Structure 1
Amino acid sequence: MLRHFLCILAGAALAMAFQAQAQDKGQTVRPEVGKPVQAAIELLKSRRGREALAKVREAQAVPNRTAYESLIVDQVTGQAAAAVGEPGSAARAFEAAAGSSAASETQRRQFLAAAAGQYYLVKDYAKAADTAGRYLRAGGSDKAVRTMYAQALYLGNNFSAAAKVLAADIDAEVQSGRAPSEDQLQLLASAYHQQRDNAGYARTMERLVTYYPKKDYWVSVLHGVVTRPGYSERLGVELARLKLETGAMRTTGEYLEAAQLALQAGFPLEATKIIDQGYATGALGTGAEAERHKRLKDLAAKNLAEDAKTLAQDDAGTARDGKSLFNDGYNYVLHGKTEKGLAMMEQGLKLATGFLRPDHAKLQLAHAYRLAGQKQKAIHVYRTVQGNDGAASLARLWIIRLGRNGGAGA
């Protein structure tokens, strides 16, 4: 972005100094002003910025300059100061040029953009935001200036104003069918975080995983779900499933907890897969707790063998209530008997007996459809999940995930 503004300086100030007389034939420049200015321009063309700055200051010293003369002097002063690495002086000169009564509207916008860039370089973020804002209000439409405006607001600790600008820009990109830039989304997320606007932060993190589904973003967005007030610990298995899918499960403790929850729920095959993945990543099977990991692995294998025998003998329909029938059906899905398992789950959910939290069951049903390769049905069920205990948030994230890469069986 800063390179862009340096181009503005080189292309706007110097070019306008050359063209000013041609554009405004009614204006004249006295020799005592025009000669040192022209000499400074020639020196700038030869990349002799320090000499150019000294020369243009001769023109600055001329008393009783007209508005037009001052405009020319400020233009070249800004260019020369920028060329020798004096952004503060350059910014003030360009801002003065922007305020000249002799400047056209186009020139004013160009000078404001150049001034904003130089104030940004000198880290005067309040002035950078002010001049960039004036540029935009004057009808300037350069996206780079607007980006710098938001960044200057943020770096000046005006997080609320920065978030407002960034959110509007990102919404416009999304509505036009374009992906917002990753940098924009990151800055907006940080602006919300600085304000402790948890809702805004969560929305932005969801957009980050939508457009840039990196593991670190998934870790962050899922952490946001579990730390939100009202989150239900009963969603542990559902959370683990999404972590596994997105690569957000990384620690030994996470793998152990997920496997244990799956065993407690009566799904040893799911627990076994979690443990196997933990071993494959090196999170399990090493270190001082390696023996404990092996005991859990052996327990899962034992339960899985018993489960397989039960499934082989089971004729279904023997479950005591809707929830039991539902869970038995999920187990069938895990073992590849998807048609039978899904029918049992649907039937169990319709019975509505034994369910303390039906929305949690819907998450599991949607996951079963996903495992069965029926993505659209999974999305349909996820869209029915409600509540403020984290279930709806997880469902929304699954929809994002499925929309991004299709999920299992796509």
Structure 2
Amino acid sequence: MRLNGIHIPHRKGTQYFETQTFPVPERVKISMSQHMGAPCTPLVKKGDTVKVGQKIGESEAFMSCPVHSSVSGEVVDVSDMLLANGKTCKAVEIACDGQQTMSEEIEPPVVTDKQSLVKAVRESGCCGLGGAGFPTHIKLNYDESKVDIDSLVINAAECEPYITSDFREMMENTQDIIEGIKTLCKILEIENVYIGIEDNKPQAIEKLTKQTENEDSIHVVKLKSSYPQGAEKVIAFSTTGRIIKEGNLPSDHGIIVMNVSTVAFINRYIKTGVPLISRRLTIDGDAVNKPCNVKALIGTSVKDLLEFAETDFDKAQKIIAGGPMMGMCLYDADTPLSKTNNAFLAFKEKTYAKKSLLYKGQTNCIRCGRCIGACPLGLMPTELEKAYDRRDKDALNKMKINLCMNCGSCSFVCPARRNLAEKNQLAKGFAFSK
């Protein structure tokens, strides 16, 4: 099998910038939708006093995990919040008292077996820190009678341009990564670990290779710098050679895939009991005067973070949460930081991905086939676009629209500047609508 993909500018300008700690803000606004799946219901009301690490949101839904306060202070509002994807959810706004008093709820969990591990990870509020935000405890809570997990794949590819938060995790918290891996392997009885790192991060490869040289079961795999190398199915194949079949999960093929920063967090949580209330992220873009990596509290305003990096708001035409390929444009700079945000990028140019192309506007498809060659899953984006335009559900399903991961490779390479990736997402929603 040969994986397609594209080569894009890395633009990892912040990779050697050590992480700075962002000051405790005056206020935080914590969304009850912090991960993929069902949003939480607020456990607090206006006027309540909260402490750091206190659980303020919970849900009984299967695909969900709790939300905790990142600060101590007073709840000043519980209101509806418009998310970047157009949906709404509840949000808890807290006026910080500046004391950062820790909650009495915080204590290191007792983890002795799989059941206690899954429970602890859920209570930590942990979700995938690579951007997708899948509740981590669900990955770990697999049915041993149905699947046999023998490999743990650590996703340290970080293939999106600009983002260097995972790289800094590897350089600054190497021991947390290694200890987290060992804990997971011991409890889940996993035989092999594959840490996949793109070859544009030689320092990380060297450091993790040295740290694991006496660990026979841990393998550092140098991956080709090719986008989207960090996609779950792609990195599973690149590290283990196993193909995740349509409709299957990695666990169906004996694999668990976890982001490198997620594994490090789990180790810290088991040691301290402090839930997921902060995260490292990259701030960059041509409208940012002082690009940086910062560790900030969940609920911090994006505007405050961008001001910290001396962003030129007068010239910034687009603010993206995440990377330029798969990130989401923000409609409001006052949007709060969530668990899944690994970067905020501010650009003067209207579009990062297409600004170097020849044409100024969209033209007719010239049938060059570049989008097909770029798609990592071998889909036919131009034909999917046509099928969606004529509202042909049968054709969309026949051409496997459900496999599209929205990596954006097709739009990036299209010389006609057609919005193929956007159309694919509309097509997925349409194909499965009633």
Structure 3
Amino acid sequence: MATVSQSPSYPDTQLGMWDSVKKGVRESGIPWMFVLPSVVVMLFISFYPQLYQVWIAFRDFQAQNLGGQVEAPYVALKNFGDILTSQLTIPNYRFLPLLGFNIIWTLVNVFFHVTIGLAVAIALNGQRVLFRRFYRAIFVLPWALPGYITALIWNNLWQEQSGGFNLLLESVNNTFGTSFPTRTAWLTTLDRPIDLRVIIPYVVAIASAAIVVWLVFYLRKNGLKDKVTGKLSIDKTVFGLGGIIVLTLVAIATFADIFGGRVAESTASLFFERAGAPVMAFYSVLMANIWLGWPFMMVVATGALTSIPPDMYEAADVDGASKWTQFWKITVPMIRPAMVPAIMLGTIWTFNQFSVIFFITGGGPRSETDLLITQAYKLIAQDQLYGAASAFAIIVFFILLTITLIQNRITKATEAAY
């Protein structure tokens, strides 16, 4: 009996880009009709204000220009230049130390959020844990409370005269005869308990050189072409060659600075000026934000852990795998699809963590704990420089976009899983 075989057709791959777009519009006409009302509403409440903010960023927009009675003069890229070159007329403002502090703040917080949240989730996921639901309900309270209320509570705890921590130390001294300081100005002192600024140039130079060597060996082994399509990989080209060029320049400039030059004096050393030796107030807001952020990671990790079939761990036990091996070979790969988006979201939240900084330290002392977002707010609240604040917000957006793209490339968060 003869069989008729049909040759496969690939209509989408044969169409050009414009024809493919038109075909997609025709096929998605009805769905677009359903989302059209939402799109129209978003145009007025979201897209239009954002476009207006971009328009303001290129003008010297101040309080007298509100209402449209007086037109703000066009200044092109002056607002962006003033921000990046630290020319804003506000006290204690320098862009590179501010950016470096913001990035280190984000990295340290997200590390503790993920580590503590995952550890607690694994502990509560055990089969013989009593009152498991009670613990989960209690632990999630810091995340469920409004952030500004939590920040105000921690602000009271760190007060010099009647703060909870100083009163606790005083009680310990009275009980055990110790001599802990009981009048520490946690939020206002300029003391720096840890100062790593001396060794940071060496760390930056050595780390940059090491990453360059690793990238060179990686590209020599894997090449610049995609293994599936055979075409030049944009990711490998941008992150590979681009990373080699940028990090090589960083390493050379930092080594030159170490051995008496002045090439990197305004970059690496200035970048870590605050982050390399944070004041006491940094540790105060760090503790508060860690306490506020890890329950979210615990909730995400708990949901991911409960979806792992117990049979996988039983099979691993039969094969003689240790608990540490099971964690890295079973737990981590299985929770990765849930944790990676949560980490990316947590990175964005922490980078723009306004309430904790503003309500605990206000950015003080002397702007040592300011973030980019709190500095942008001060441009409006204190100096009424709306144009510069809009430009600041755009710069923050592109910084976060860059961090997200790099994070997405490293973690492969958007790759399909089969």
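What follows draws every value from the coordinates through simple rules; no lab data is involved. Treat the numbers as computed from the prediction; the structure is a model and nothing was measured. Cβ atoms are built from the backbone, for glycine too; each structure is taken alone.
Computing relative contact order in percent (Cα under 8 Å, 6 or more apart) for each of 1, 2, 3, which one ends up highest?
Ranking 1, 2, 3 on relative contact order in percent (Cα under 8 Å, 6 or more apart), first place is 3.
Thinking of 1, 2, 3, which structure, once helix-only ellipticity at 222 nm (-39500 (n - 2.57) for each DSSP H run of 4 or more, over all residues; to 500) is computed, gives back -7500?
This value belongs to structure 2.
Quick one: FRET efficiency 1/(1 + (r/R0)^6) of positions 131 and 219 (r between Cβ atoms, R0 = 35 Å, to 0.05) came out at 0.35 when computed from one of 1, 2, 3, so which one is it?
Among 1, 2, 3, the structure yielding 0.35 for FRET efficiency 1/(1 + (r/R0)^6) of positions 131 and 219 (r between Cβ atoms, R0 = 35 Å, to 0.05) is 1.
Check the numbers for percent of Cα pairs over 29 Å apart, for residues 179-386 alone across 1, 2, 3 and tell me which is largest.
Across 1, 2, 3, percent of Cα pairs over 29 Å apart, for residues 179-386 alone peaks for 3.
So if we calculate distance in nm of label points 7 Å out along Cα→Cβ at positions 91 and 307 for every structure here (1, 2, 3), which label has the highest result?
1
Distance in nm of label points 7 Å out along Cα→Cβ at positions 115 and 187 was computed and gave 2.7; which structure, 1, 2, 3, did it come from?
Answer for the origin of the read-out: 3.
Using distance in nm of label points 7 Å out along Cα→Cβ at positions 291 and 395 for the comparison, can you identify which of 1, 2, 3 gives the largest number?
1
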